[in-house]
1. Thinking of I, II, which structure, once distance in nm of label points 7 Å out along Cα→Cβ at positions 105 and 201 is computed, gives back 1.5?
2. Looking at structures I, II, which one was mean count of other Cβ atoms within 10 Å over residues 73-80 calculated from, given that it came out as 14.1?
3. Given a value of 0.70 for FRET efficiency 1/(1 + (r/R0)^6) of positions 33 and 153 (r between Cβ atoms, R0 = 25 Å, to 0.05), point me to the structure among I, II it was derived from.
4. Check the numbers for mean count of other Cβ atoms within 10 Å over residues 41-48 across I, II and tell me which is largest.
5. Please compute FRET efficiency 1/(1 + (r/R0)^6) of positions 9 and 145 (r between Cβ atoms, R0 = 35 Å, to 0.05) for structures I, II and give me the label with the greatest value.
6. Looking just at Kirkwood radius over Cα pairs in Å, which of the labels I, II belongs to the structure with the highest value?
7. When helix-only ellipticity at 222 nm (-39500 (n - 2.57) for each DSSP H run of 4 or more, over all residues; to 500) is computed for each of I, II, which one produces -1000?
8. Compute distance in nm of label points 7 Å out along Cα→Cβ at positions 17 and 217 for each of I, II and report the one that scores greatest.
Structure I
Amino acid sequence: MKKYKPTTPSRRQLVTVSYSELTTRTPHKALTKGGKRHVGRNNQGRITTPHKGGGHKRKYREIDFLYNKHNIPAKIETVEYDPNRSSFIALVCYHDGERRYVIIPQKMKVGDTFIVSEDAPVTVGNRLPLEKISVGTFVYNIELKPQGGSKLARSAGTYAQVVAHDRGYAHLKMPSTEIRKVSDKSYASIGEVSNESHKLRNLGKAGRSRWLGIRPTVRGSAMNPVDHPHGGGEGRQGIGLRRGPKTRHGKLAYGVKTRTPKKYSNKNIVSRRKTGKR
């Protein structure tokens with residue numbers, strides 16, 4: 001982590017990630033594109049996710065989550081920052097000359113190699129089916145379905161742990177503490193996602209949040225009754241006679257199960273995650 005001289009009140013609190021392990025500032029042009037960010041709006045322009053909007057313009061890096069180049073070694077050429085995700089990314093060059101961006105794990109650096117193969121050794125960065133990975137191993141970039149592309153454990157510092165193999169399924173302990181079943185034929189990468197210090201940063205001031213596209217969060221109790229169930233009243237008020245805290249849409253919040261009771265993937269959950277404030 002990097003701290004700064006306290007030249008201003010916000011600078012005194014500012015703590016950022018050290019980018020010393022990055023090797024270049026310029027992305028590979030062939031794998032980048034522009035585009036409009038939807039900032040929490042749906043196709044009708046209505047806000048569906050609050051507290052999003054504004055922020056610095058971003059260039060999108062096309063990340064390879066499919067990993068469909070099997071049995072071809074790849075070498076890491078650069079380690080780069082990606083404004084669209086919390087982890088670091090790497091530009092890799094496969095033995096046949098093709099270049100792609102991938103999420104890089106911890107402890108891998110420029111010059112290291114990895115391979116996607118059923119017979120790959122269980123070493124950091126390599127990618128192989130879950131059935132070939134022993135119990136206790138940390139994995140990331142996990143497929144939910146075979147050849148379906150990486151979906152799980154992709155953000156900075158995260159990983160899932162293989163805890164069991166049973167009847168064609170691997171049992172994975174997720175970062176949320178949930179234990180779920182995933183097909184043994186699905187591929188996963190060995191290791192933990194890079195930039196584990198991401199969660200320790202302190203933005204220092206409101207303006208830095210705005211640069212990231214994060215808009216202010218207003219307390220419900222500071223609103224009017226028309227805007228939030230907690231709003232209104234003279235002076236500071238509790239939540240009143242309600243069962244518990246609610247969202248602005250009237251749904252119960254904090255410590256309640258919000259998952260759809262008949263969701264299609266419920267059968268794959270062995271142990272529910274712990275809900276509520278931690």
Structure II
Amino acid sequence: MKIATYNVNGVNGRLPVLLRWLELAEPDIVCLQELKAPQDRFPDAALAAAGYRAIWHGQSRWNGVAILSKIGDIHETRRGLAGDPEDTQSRYIEAAINGALIASLYLPNGNPKPSAKFEFKLKWFERLHSRLAELVALDAPVIVAGDFNVMPTDLDVYAPERWRDDALFAPEVRAAYAVLLQQGWTDALRHFHPQEAIYTFWKYWRGAFERDAGLRIDHVLLNPAAAKLLIAAEVDRRARGWEKTSDHAPVWIELSNKPVREARHKA
């Protein structure tokens with residue numbers, strides 16, 4: 001099973017790019033972020049024509065998350081995070097698909113720091129901690145994927161010294177991400193690339209992509225049941241080089257039908 005996450009940076013404006021990538025990469029399940037589309041403007045008909053069922057949590061002009069599937073029905077289990085009744089932003093959606101639980105999230109940016117936006121980011125992270133603490137020990141595979149707006153370590157940013165005061169690299173935010181790993185989640189990309197400078201986002205200007213001056217802010221986390229099935233995790237840089245594309249690249253993982261981690265460690 002191939003599962004991907006992709007911040008599309010506007011699902012309607014980038015629809016040709018998304019459809020091209022879906023045809024090329026053939027993922028089974030896709031988590032999308034930053035739809036920038038209200039609920040009634042999501043391109044479900046175009047995605048259905050490409051072979052994908054979809055659920056989505058839209059919002060006019062900002063935010064928005066979705067889950068696509070071409071391998072089974074999507075049974076929505078949660079829309080939004082508990083803990084703040086005043087939070088109306090479309091940043092989290094969760095569903096059961098083909099025996100796995102999938103969550104797509106778009107964590108707040110938090111800039112500038114300090115500000116109310118930064119405090120909201122930290123509070124949102126706390127609410128995410130609470131939800132993922134409920135999911136990590138499930139017997140079923142759980143995959144939490146999306147744009148976390150966090151660079152967990154110096155290895156995840158091309159020039160760490162330039163980002164020390166940014167909300168994506170703040171010590172409090174990095175610590176909040178570390179808490180998730182301490183719960184028992186596996187960072188899929190880092191599992192296969194423990195010491196590699198590997199990025200998922202490049203700004204549009206100053207030739208950032210061509211210079212590989214990027215950030216790793218899109219992550220896929222696996223609970224222990226899913227981590228045992230993990231056989232691959234990569235960034236698909238192809239789409240980032242296309243015209244009128246997102247500033248993010250898709251991240252994908254592949255899961256086996258049976259546990260493989262023990263066998264790989266013995267090899």
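1. Numbers: I: 2.4; II: 1.5.
Derived from II, not from the others.
2. This figure was derived from II.
3. Working: I: 0.45; II: 0.70.
Source structure for this number: II.
4. Working: I: 9.4; II: 16.2.
If we compare mean count of other Cβ atoms within 10 Å over residues 41-48 over I, II, the biggest value is for II.
5. Values: I: 0.10; II: 1.00.
For this comparison of FRET efficiency 1/(1 + (r/R0)^6) of positions 9 and 145 (r between Cβ atoms, R0 = 35 Å, to 0.05), the top structure is II.
6. I
7. Structure of origin is I.
8. Working: I: 2.0; II: 1.4.
Evaluating distance in nm of label points 7 Å out along Cα→Cβ at positions 17 and 217 on every structure, the highest lands on I.
Any read-out appearing in this document is the output of simple, stated calculations on the displayed coordinates, not a laboratory observation. Predicted model only: the values in this text are computed from it and were never measured. Cβ atoms are built from the backbone, for glycine too; each structure is taken alone.
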